[in-house]
Every structure is written in C-alpha cells, then in structure tokens.
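As structure tokens, here come the structures.
FYI, it's all coordinate maths here, none of it is from the lab. These numbers were taken from a predicted model, which means no experiment stands behind them.
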Structure I
Amino acid sequence: MLRQLKNPNFYFITGIDLLLFALAHVGAYMIRFDLMLAEHQWRQFWTQLPMILAIKWLVFLVMGVYRGMWRYVSVADLMTILKATIVSSLVGIAAILAMYRFEGFSRGVFVIDGLLTFVLVSGVRVIIRQAFQSHWFGVNRKKDMHRPQRIKKNVVIIGAGDAGEKILREIRDNPELDYRVQGFIDDDAAKIGRSIHDVPVLGRLVDLPDIAEKEEIQEALIAIPSGTGEEKRRIIETCKSCGLGFKTLPGMGELIDGRVNVKALRDVNYEDLLGRPPVTLQDDHIRDYLREKVVMITGAGGSIGAELCRQIIRYSPRRLILVDSAEPNLYQIQMDLKHRVQYLDFVAVLATVQERAIMERTMKKYRPDVVFHAAAYKHVPMLERNPWQAVRNNIRGAQTIMEASVAHGVERFILVSTDKAVRPTNVMGASKRCCERLMYAYTGDATRMMAVRFGNVVGSAGSVIPLFRKQIAAGGPVTVTHPDVTRFFMTIREASQLILQAGALGTGGEMFILEMGTPVKIADMARDLIRLSGKEPGRDIDIQFVKLRPGEKLYEELITKGEGIVATAHEKILVLKSDGCFDEYGDQLRYREWLMARLAELYQAAETFDACAIKAKMKEIVPEYAIQDVECVF
C-alpha cells in the first residue's frame, strides 16, 4: 500500500474513481426520483456524499482494486471490483442505518448506486484497456506511426479451443505479429457458425481447401497441443494439399505455468508427429529421493544427461556433480544451468568414468547420494569397428562407477540402458547388456542398483533425425537402410522424466522398461520429415534404400527370453521380474565371481585390440549375443 501511495498514477486513478463514485450516487438519486429531486433530497444527497465517497475509496483500496494495471484489466479484476462494490454498498447502508435508522432515506438509491458504481468503474477500465490494445494513444501509437506498414498475412487457427483463443488474443495484443486471423477451423460441429472474440469458426478440416481459397489464407496455426500424432498428420496433409504453410503451438509441457505465447509458435517437427501424450510424474516420490541430496550425473553433457540435469534441479537437490569426458558438452550444460535456469550449485568434473582414481576422489569429496549413469558410447557402426572402445568406456566405465558407488555409500544407482541390449546383434548392444549383468551382480549391497531400458530418443546425439534434416537441406537424397526397418521412439524430455520416476520406484535389482508405444518405420519417418520441410518425397527429395549397417537389426525389442514383465505404480513404466543370470550359478556371489573373471579376460582382449577375442568373451557373458562378421579399423 505504501508503494501505491508513492506512485503518481495512483492519485490520478483515485481522482477518476472519486468522480465516478459521485456520478454513480447522483445518478442513483436521479433514476430513483425520475430526475425530479426535492430540496430536502438534495440536502440529503450533499450531506451523505462525503461519507459515501470515503467508504467506497477505503474499501476499494483495502480490497486491492488499485493494484491492477488498467491496460491489462481482466475478468479477475472485474470480479474484484464487483466484490469491492458490494462490500462498500453494505458498509454504506450500515452507516446510514446506524446514524439515521434509514428514516427518510430510500433503499432503492443504494441498490442503484451499487449497480452504477460497478458499471462506471468497470466500464472506464475496459475502455482504457481497449485503448491500449488498439494503440489509440501513448508510446505504442507513436511507434506505430513511425513503423513501416507491413502486409498482414491471412491465417486460420486450427482448433477453436482454449489454445486457439489464447493465440488469437496474443495476435491481437502484439502489433509486431504480422497475422490477420480470418477464422477458426474445428471438427466439432457444435462450434461451426459460432465465434470467438468476433472471429468465426468457418468450418471443419475437410472444408479447409474451400475456405483457404475464399478467404485467401496463407498459413495455418495449429492449436491442438494435446492432439494425437495421427490427428496432426491429417492436419498437415490437408494443409499441404491446400498449399498452406503451417506452424504448431508447443505442447503444454513446454510452456511455463500453462501460459501460451504465440511467439512460441514454431514449425512442426517430428516430435509433434509422434503424438505421445505428456508424462504425469509422481512428483512427491521423486522429490523424496532427490530433495537436498547430492546427485551425480555421468555423461552430463549428452542428450539424456543434460536433460536429466534440467529436470533434477526442479526437485531442489543440494548439489549436482556433472561428469563428462567431452569438454564442449560439459561447458554447454554448465552454461545452461548457470544462465538459463540460474542454478549454481554444481561441480563439473572433466573425466572419463573408467578413470578409477578420479571417480574415487570425486565420490570421496562430494559424497553423492544418487548416481545416474548415462555415460556411454552409443553409435552402433562406430563401435562395431572399434569394439575395444565399447569395452573400455561402456563396460569398464560402468563397473568403475558401480564399484565406487558401493564403496562410498551411494543410496541409489540408476543405469541408463537401451533396447539394443535385448538379444544384441552388435557390440554396442552387447556391451550394454554386460552393464545390465553388472548391475545384477552388485544388487544386494547397500546401494540400490537398478537399470532403465528404452528405445531411440528423437533429437539425441546419434539420432537419425539430424542426419535426415541435413540430407533434406542439401537437396537429398535421404538414405534409409531398409524399407522395413522399424524403431521405438520417445522424446528426450519424456525419457528423462521416466528415468527419474523409475529411480523413485526402485528398491534394488529392477530392470525398468519404459513404455515406448508403437514402433515407427524409419522410411515413414523420412517421408514425414520431407513433407514437414515443405517438399514432396519422390518428387522433390528422393529416398534411397541402402543395406543395413554393421550390427543393425530390422526390429528392436524391449525384453528377452526369461524376462517377465510386471506392471508398476506408474502406467508408463514396467519392470522385469527376473533376469535369470544367477540360475546356473546358484547364487549371486558365485555369479559375481564368475562375471569378474570373464570381464578381466575381456579387458585384456581390449588392451590388445583383439576384436575376435572381445566378441568371443562378450558372447560368453551374453549367450544371446549374435556376433556379426565386421571388419574393424585395425
């Protein structure tokens, strides 16, 4: 309130409102007595006017009416005015009753006075808001006078719902946006012929070609952020058939506090076409194991690791330990945390996870409570030709970080795995399967060990999407390994969120499987991306099919023989009830001894760059591994 009293605009607003209060009161008398006031009624009016003005002004001040900004007046502000009007009228009536017992006073005057007060005070504010929005005066009008007139682009908004209404409002509020909304498109028959803010719902999606020609539409703004991938594909195909450009509103998970800003409109990307619904997290459970904890993320600069960092800080950890061997990636995640989200409680460790001395010293000094192990080499053909690096980085690195975690009392260890570990046909998949076997070997110690297995992540390092985009930008052709090759896909954000959720569910020894939905044909993905780029596959950009790369499979799987899936408390996470790796060894201790002996031999083969020995030892550890005859780099 003191801050308001120091604001010069406050006194200007107060003066206007006092004038409106007086007009409302005299208007109430005039209406009640048919514009014919007797002399005693005029005396009555002038006697009570100062009191009425004081009561209204004090009530309006206390109830926060003057905290609002007129140019942004909303329904919430009008409700505040309504409440203040009712309260001030009741206080005024109580004062007259106490002082005069209402003898000689008309009760109708106070009812009419309240109505007029609300109408006048609200009306003036609405007019002021409209004046600012229409740039009738002030700085914005001066800017408009000097701004060169630009041709507005005729657009339609597809989706006459909440998101569409927000887009329309933002376009009208923002003079920098060169859009003129001609109407809405919606398949809900009940909405057709109606309007939102005087903009009509012109028809259904099937009517778009005719509407586009009649209204000279140049672009469509897709405002169905919760729509399925199939719905968005249908909309895009219709826009393409009409020759319209199109942009989409980001999903609500991408927006802060649910507020929609039309500046966030972007070109449709492949994540939109996946149509995966937002993940609902059990935030309380995740917060229970992350709040005020020291969290280490290996591979912190990679696609998954970096997103894990961004997600984890939402749960108020005491400190993040960022481990990565790539200096540019580690620097980038530091800058993101520091400048984009203003999080400073982190330590950056530039090292490979197989450097035992550094991992030991790091854990001894910072004592992490939770470790997310996302560091790994993941490129299938690259590791097929350099198998020793898969052993050094993926397997030995995982063993080093697991042993350090157990030795230093880490509470939870979450291994990020892959669907390529299931019946692997490549060195990368076999190496990750060895990591899963290591996780089982260490289960039972004080540290809760668990793993999370999922498929391909759209937009991650090594993903096919960036390659396709570069090929399209270069004019093609887009190369696909095989017409029938399929993969599971999810977004980076979704994968990271489900990893955090799995960490909350684990009690030790679980292999969690993320629900990946329906597998996608890579050839279909290539065609969609070509269309999203404004071109036609086969006409503007060719698709060439080449043979499968070394170690690749036509189809990926999420479970292997002997593994049984059990549901968890989260609908998008399943857990494998058993791995079966202990069966022939009797118990975990004997299995661990056997595994350590095999790994020692595997590491020796890696030191001598003996590809055949490496694959043979991997086959011994992972019997389902199907070795491929691939020539190595040396």
Structure II
Amino acid sequence: MITFPNYTTTTHLNDGSYSTVYRGYRNSDNLPIVMKILKKENPLPVEVARFRREYEMTKMFDSDGIIKVIGLEKSGNTLAIVLEDFGGESIYRHLHSGGIELELPEILKIAIEITDALGKIHQQNVMHKDITSHNIVWNPETKQVKIIDFGISTQLPRETLLIKSVNVLEGTLAYMSPEQTGRMNRSMDYRTDLYSLGITLYEMLTGNPPFMTKDSMELVHSHIARLPIPPDEVNPAIPKPLSDMVVKLTSKMAEDRYQSAFGVKYDLIQCLNLILPNSNLYSIKRTINDNTVETHNRASLHSFVIGQKDISDRLRIPQKLYGREAEMEILISGFDSVSSGGCKLVLVTGQAGIGKTALVHEVQRPIGNRNAENARRYFISGKFDQLKKSVPYAPLIQAFRQLIHYILAESDAEVANWKEKLLAALGPNGQVIVDVIPDVELIIGKQPAVPELGPVENFNRFNYVFENFITTFASKEHPLIIFLDDLQWADSASLKLIEMFITVRASYLYLIGVYRDNEVDAASPLTMTIEEIRKSGAIVDNLNLQPLSENHVNQLISETFYCDPERSKPLAALCFSKTRGNPFFLSQFIHSLYRECLIEFNGNLGIWEWNEAKIRQTDITDNVIELINLKFSWGVMDSERFENSRISEKSMVILF
C-alpha cells in the first residue's frame, strides 16, 4: 500500500478505475481527512495530469455544499488528494445499505442543498458531468450535504462529444444524459448535470434509477429513447408536482429540462413548504433488493405550475431543429425500408448553413427508437474535404475506423464473433483492408500478403473486397447507416464505390449523402454518378432544404429568450430580414447581437430585453454573412485557418 508520511489511513472506502479512497487523519493534529490516492505507484503521465486537474478543479470552490480540498500530496511517483472528512456517507449507501430510511421532507431538504451547490458550480462555468447518488455525501446528524468527485469535470461552457464505445464513455452510465453519450445531435452544456440530478432524485424517491439493466447498450438506448415511468406512478405517495419536476429534469432534450439549478431549487422549496404541515402523512415506498417498504397514505398537496421561476441568464439558442418535420419523417421512413432488408440512397441538398448536416444527425435518436426490439444500429459518418480530393475513399475509411474502434472496445466474445464474420467475408484478401484500416488487424489478426496486380486489376480487387467488408456490417441484426458529408468534393473512386453499393442492391444499408447543390453543375462527377444510379432503376430520394420561414424564426427566438411569441415577433422579423432565414446565419447573428449588448438579460426583472431600433440600424449582419460565406467557401470550419486570414480584428470579434 502507498503511504504518505504526514497522514495515516484507517478505513478503506471504495475503489475507482484509477484511484482508491480511504478515511484517516492528519498526523500533526488528528484532523479527520479523506484521501484519494492514485492506485499505481508509477502512474501514467495522463493519469497524473488528470489527477492534478481534479485537484485544481475542486480547489476552485469555497462553498458549504462542495467538498473542500486540503492539499495535494506526493509519495514517490504517485499522488493523493486530501479532502475534508465531515462524517458523511454517499446517498447511494444510505439508500441501499438498509440503514436510514429517508422520508420525503428529508429528501427535499437534501435535494435543495444539492441543487444550491450545483448552481454554484455552474456559476463558475463548470460542468460536473458525474452527478450521481455515489457523488453526493450526506451526514444525517449534522445534515450537511456535499458534492464530491470533480474527476471528469470541465470548465468549458460547452462540449461536443464524438460517438464513443459505451465502455470508454466518461461518467456513470445509469445517470448519464442523452447528449453525454455522444449519440445525439447535441452539444453538451451544464444542463447535462440537471438531467443527472433528475436521475438521482428519481433514485432517492423510488429507490432505484429509472433504467435498471446491466447491458450498457440498452442503458444508452434507454437514456436516448425511453421515457422513465413518472415517480408518482411508481409510488403514489410522491406528490404530483415533485414527480413532474423529476420528469422535466429527465427530458431527453436539454431545451425541455429546467434551464437553471436555481429554478429547480425554487420549485423544491415550494414542494417542501407545501408538505411540511402534513409531513407525518408521507412515507416513501422503495423497492430495494426486491424488498418493498409499505406506503402510507399521502395528504393532498395543492398542485402548482412548475418552472415559473426557471429562466437562464445565459444565451442558449435551442439546438433542436425548426421547420424540418417533413424532411425528418422522410429520412426516418427511409430507414424503415432499409431495416426490412432494402438498400437506399437519400441525398440532402441546400446552400451552406441551411442545416443539412444537423438534419441528418437529428434523426439518430428517432431512428434509435424505431423498432425497439432491434436496438443495435450502426451509424457511421465521413466527411469529404476540398483539400484532400486526391485521397481516394478517405471519408469511407474514416467512417469505418469509427466502427472498428467501437468493436474493439466490446467484450472479447463480441470481438471474436466479428473476427469470424470478417475472415469469412474477406477470405485471402484481408490484407487489402488492413492496408487502409490498420486497426482491422487487431480483430482479424495478421494477414497473408496479397499478390501484386496491375492498376486496373488492383482497383477492381479493392472495390470487391471493400464491398464485402462493408456489407459484413450491414445485416438484419444491425442495419448500417453511412452518412457522407460534403459530397460535392467526393473523389471519383469513392463515387464509383457508392454507385456500386446502390446498383447491386446491398441489404440493410442506408446511405445518406449531403452536398451543396449550388456548387455542383450538370457536368460534375457527382451529378453524373447520381444519374447513373437513377438509370439503374434504384430509387434516389432528394431532400432540398429551404430557408426557415419567419414563423419558424419567431419560434426559435421566443424559445431562446423565454417569452411569448407575440412579444418576440418584431425581433424575429428583424432577424429574418437580416439573415434571410438561414439557420446558421441566424444563430451567428443572435450571438453577435448578444456580444454587442443589443440583447441583454435584465436580472432585476428576470427577463431578456432588446433594443429593436438599434438592431434595425446595425450593419453587423452583412459582415457576419460575408465572413461565414468566406469560411464556407474554403470548405472548412477551421478556426485556425480562418484566423490566419487577412480579416480585420473587428470583423473577427463580430463573428466569434
């Protein structure tokens, strides 16, 4: 065991992936402490960096509801974070150890303290990202409640996650928000913690989180697509307003949740004030280890409208789509035909910034909820690059690398299953795939060299082998969706392969291509490929996205600024005229108005306000659109390349 000379450890509390936690005391004054010690005597540099970051993040806070850090100790090559010990145990242990039975008033008091602390965390632009009953510690004697474990917290205001295997996701899967799984068309912000808070409250009220399964993929699917049973249906003793609060917190879309911890706290206090006069009539039934505690009758709790004081003082434009319901239904119905054994190509077209890519990513969740008995679907994507047109197959290879990394993170049995399938499909030509996707070798093992062929024969062999490789992953058990972005820059080899997939009618394969139709003429390779596919008799659906209507712009504005649509109409009309209904331009324009203080939050009144006259006079729109068009014309959203261009500093401030 690793020892630290200034401290003595007495009790082992728990083990994590990288660290072990002990109770103990400081030798100099017998101060009770908790020590979180890196497990390895020689940890990797990345583990040391993560540990130091956790220490620095925890040290940021000086609040009664957040665990206090005493110091960072070194012993040899390893580290320990020394924390205060206030005599608490995790809420999880209190709930599941058969100890103290939490009654409703106590649960509400704990929840109020948790929410208050979470609000202070968010005020520092920190996302905790692991709010669970394990990371909330409560002392039943002193009534102190503290949030612990900032190991994966981040101070970024927003993150975008790539799809990862469920075995390498950060956080605790049973409490993880849909966007934190990386399988949603959503960035992640502080509202991910509010979802996890809702799951934790659900567990405190009912005894268990809403989704109880040991299957990781099923858990991810549940967070994304399944609605939890409302707590008051699990236990009628739970007041309806409190149940509604939990349902709101656990909404799949961040825009439908509470928008601030302080809004949650206000409603919790309302609930507590209403039940205290009758608190002796409340008892919470829980099912723990298959033992059910009896429920007492509850007193009547006057209902109230939740969320009345919930308004964010931060500019958060909803990430949902507006005015694309028909297009979404076409994409979803296309998947339905593919999941029955077909093969389909859908092309999504429109100008830059119109929302083509966002539309495709938006259908991932409803597709995941389609035909729920078949929950394993593969959605992979690749993006063509204007500057890499000379690299054949690059986006397809990029897409399948994602899939290979996903498979490699699965169980040994699952990897062995894929090895058998791939070896059967590739035969003696496995090295052809390994040459372009080296990680495949980690599944199928070392492959024999393939004979040297001439250019034409080599090209034909690659197409044949790659076709077998792709169709191996497309089956009734897991239909394959391939999303290829920016097809206007596709190389001819990739286009030929796409044509082959569609014309030979592969099964359970759904190809979705996106391109800017105003950048493609009748003589382009893409146009000619599409014509050849149509001539073969294959059905090619085309969705051409148009700018948003003024009504849809108004819907976005009213939901962004938490106001009645009638009040937002004049601002929406201004935004529509300035941005021509282009969703990306609209988003950038709103952010520009916010940066220029033409839209501000009035903390005294609790409302957003704007100056229509000044907005009407502003000339920043033309600059924004000009700069964005320039950025799009390069075919990248590469801020470094953009910042190195000869654009004035004033213009940069307007855009970013």
Structure III
Amino acid sequence: MNARWYLNRLRSMSVPEVGHRLVEKVLKVLGRKFISGWSKFSVNDIHLPVIPGFSRSIDSAPASLQEEAECAAKQIMAHRFKALGVAWPHFTFIAGPKSPWHLDPVTGKYWPAERYCFDIKYRGSTEMGDVKYVWEFSRLQFLQPVALHARLSNNEDAVKFITEVIASWYASNPPFKGVGWSSGIELSLRTISLLIVTSLIGDRLDMRTRILINEILLSHAFWLERYPSRFSSSNNHLVSEQAALYLIGVTCPFVPGAARLVKRAEAALVREASLQIHADGVAAEQSPTYGALTSELLLLCAWVADQRGSPMTDGTRARLAAFAEWINWLAEPDGTVPAIGDDDEGRVLTLGQEEPSYASSVAAAVASFAERSDLVPPHVQTFRNALVAPSSPASRPFGTRSFPDGGYTVHRTMHAGHQISLVVDHGPLGYLAIAAHGHADALSFTLSIDGQPVFVDPGTYLYHSGHQWRDWFRNTRAHNTLSVEGTEQSIVSGAFNWANKAQTRLEQVNDAPFKLQASHDGYCKRFGVRHRRSVMLADGELTLMDMLVGGPERTAEIVLQLAPECEVVNEGPEIVVLRGASRLVRIAFPPRGSINQTRGAVSTTGGWISPHFGAKFPATRLAWSGRVGAEGVTTRITLC
C-alpha cells in the first residue's frame, strides 16, 4: 500500500467521513494501552451465553444434518482444515507466534503475532500472502460442526477438542495483537461461532473455558463498538458488526450496556436491511453471494428476535423475501447462480463444506422465514436450514423479470426442448462511494442451457494479494461486454476502490419477443461516446447489437467468456461452441474485424475462470476487435 492508495481512498470520502477517519485514527493510536493482555477484559462471571431457541431447533433437525456434522467434525478433529480451496498443513494447537492462528497455508509464513493489529500492513501484501487465509482460520467457524456433532452424538472428544481450541486461540491472540484483530467482520463472525458453541454445548464446557469465552466476547464487544464501519465502509462489514453486537447484547448480560447494545444494533440492522437490499431484492453490493452473507446475518438476528418475542419490523422480512425472489430468478436447477461481483465464500452458519449453492440455500431459508414458499429456489439443505426449514423449491419462474433498482433482467425460456437462462447486467457498479465488491461489468450477460453455463462471469480469484489478477477479474475486459480502446468502463483505484464509475441506464425491456436496450456513460469523458447495447432473444437466436453513440468511431473489443468445460472449433466464418461432443451454439461476430482466442494466458489477457476464491482455471475467451460507431455492430449467437 502506497501514497497513491491513500490519495485514491481520500478522494472517495466525504468531508464528514474524513472527520470520522481522523477520530478513528486517534482512537487506534490510543488503543495501544489495551494491548497489555486480557486483564482489562477480565470476567469472573461464568454466565452461559445462549442464543434463544437455537439448541431446540437443532435438536429437531433431520438425521442427514447429524451425518454431515459428524463427517466434518472428524476431519477437523484430525487437524485437517480446508477453506478457500486450500488445505492447511497438519497442525497442533500450540500457543505463541508459531501457532496455526498466524500461519498462511499458501506461503508457509507466519503473520506477526506480537505486533499491534493496526500496525500490520495486510493490504497488498506481496511477502506474507493473502490475509484472507489466516483470517478464515481465526473465524473459528470450524468449531460449528464440531459443536453440532458433540451435541447430536454426545461425543465427549469433540467437547475436549473445542476446549483445546479456545484455550489456544485465547493464549495466541491477546487483545489487540495480530491480524486476527484487524477487521471488524473477523471479530463478528468469530463472535457468532463462539455463541453457536455455547448455545449447543455450553453446559458441557468447564468453568475455565466458559470464562475464556466470556472474556473473548467482552473484548470483541469493546472493539466492535470502538471501531465501527461507517460511511464508505458501511457495507456487509457493518451488518456483521451490528449482528454480533445484537447477539452479544441478547446473550451476555455481563457486558456493560447490554440492553443498549440490543436496541442500537437492532435499529441499525433494520436500517441496513433497507439500504443493502434494494426494494426489488437485488443486493446493493452487486454480488449475489455478498447479498446472501448480509441476508444470512439479518436472518439470524431476525429469527432470534422472534424467539425473544420481540420481532423486527415487517420491512426487514419484506426485504429478505425480495432477496429470495431475486435469487430464485437467478438460480439454476442445481441452485448455483452466476458469479456476479466479488465472492470470498463468507458464511455465517456453516459445516465448513463447499457450498456452490450458498446464495440459494440462504434464499430458501429467508423465503420460508418470510412465509413466502413461492420464492424458494432450488437448494441443498445445510446447517442454516435447521433453523428455518424451507419447503420444497417452488416452480421455476419463466418469462422475463426485470429488477430495475439493482439493475438485472432475467429471461428464461424454452427452445427446441432446451431451457435457456439469460441474465443481463444493467446495474450500478457497486455500493457506496468505493463500490468495494462490484465489478466493471455493465451491459454484460451470462447464458446457460439446461442449467449448464455457456457464457459466464469470470469470478473473483484473490483479494489482498491478487494485484494485477485482482484487477483483471473485476475489469471490463474479463466480462461479456464491450470495451473501448483497450480500457475499462470504470477505473480501478485500489483493490476495493474505483475512480471513474460507469452509470448505467435501462432504456427498454420487452418480453415476447425478448428485447432489452441499455447504455452506460463509462466512456463519455475519455472518448466522447456512450456504449449502448441491445440484447434480443427469439427463435433460438441471441443477438447483441453494440453501438458507440455521440462521437466518432472507436476501436472496440467485444468479449465472450466461455465456461471452462466448453471448447470451440472454427467452421468458416462462424465459431461453434461445444461441451464434449454436444454442439451448443454458433457464434457469428461482426464481419469486419479480427477475432482472438485465449485460454489460460500467462499474462492478464484473459482465458481464466475463478470457480472459487484462490483458484483460477483455463477457459476459452473469445474477443472480437474492430471499429464501432453509432450505427453499431451485431454479434449473433445461434443455439444448435
């Protein structure tokens, strides 16, 4: 991180935010007085924090959940941990700087354990690795399946394992040393994991472990109140922080001002539900999976409020239902959704397994919680569904559904016995001033046939250590849209920040036959042209007409990024896309121009897909380059 990063970040701030950041900086400097150990958070109270109604709901969960929990717990108890596509080396829960809490499993290096958390520069690390990995382990979410297994099977070894883990974390992460204390969302998700443990098996923990947990919770409440995410940072981080404070207030009367915490956090959660989920259900962060994380946090707290006999507002329930409807339209028959925007695989209730249909699982739970069984998408039952058991998936919607606030249109139809799903992006770049988790994908689209992806969004890959790859995966030229003169419609100014932000306008949507027209201004200032795209689907042919209006012709590139399983063959002027021996579509690019194919290019010139965080696989990228003006050029994609 350098002066340029700070300058770009400063440009994204309002005057009030600058004032807030200055106060925050002072508080962080003064916070050094709290790094003398746990003594300032000493708790002699052995009160057992319990989430109301949690264990009762789990006890009535289906037998399949017990089997999944046992399988996951055995792996963890054997000290085998896997997350974000990486398997950790075999470890023991020793304390100190060489404990697994500070280990990066990719680089094999240890993040500093004795340094004040705010002195550790984790953004853009080239030496230590991506801090996401060490954070993931320290969220303690792997204790959730172990605690579940201990409760459902009465396994005493699981209880002993949990005791050992908590003692190790406590000894290795005193306040406020190490990167485990650097970000509020990390403390929040760790808090929830500990509360799940105490709610499931707290009565089987010894007195010493209870005290350690209570001291951790007290210190976390202090930190979360002292350094809240505000202004341009008040996205899913803020929701996670308020969710943790709400649950601490509900379950921990020994925390000073617990009743006040509940009241303030609940008000914040209700407010953020209306801000971070648009009225049409689209996640304001322009990411289905980040929307799912936010919705899962809201769901847990709203469910707890019901258990307490003090329900949250109907507006919160309505926003959750709207989110479920968006996901229901996006979801394929297997529950997966397009990889729109960022995805770091964050979860709230988890058994630690990979969840390709995570967004649908959350949507199924929130739809049932909102008593909207008609909105339940295809999903896989998992831990969170033990709290709110969803009904069977609703009938898949067909036709055209536009989400004007969030900026997506979904068209689902049948052709020659095949189910076609088309998603067109005409939404804003992202949420708030920095649009942290949005991608420069205006006027891009995804297409699947019979639930199998053909034209796809490339995914995320990495965050803090991604550097040029981080930029590539979220830039325009990685998506199924048009770029001008080799540039991006919105300009990156940091790993979670943007300078110029393209503004998109939906101009027309018709259902039968399907036609959508939208435009954006991302190239107006630099090139004097507005990109307008018309998308038409009729009689098995998808037609893309791209125009650059308002100025002279420009050299442009039109990209079609294929799923990794797809291959291409040239047949005269057309390109045929195949999956195995099956012919899927024929592509006819504009006649005047050149076509480039890349697959797994060494440099960041495309041909990559990131199916999950930290992984990238080769996948064919087709790119047409030529002159485009106001009269436009046409690309035709015909179903075989």
Value 1.07 of Cα Rg over 2.2 N^0.38 Å was derived from the coordinates of, among I, II, III, structure II
Given structures I, II, III, which gives the highest value for percent of Cα pairs over 32 Å apart, for residues 51-394 alone?
I
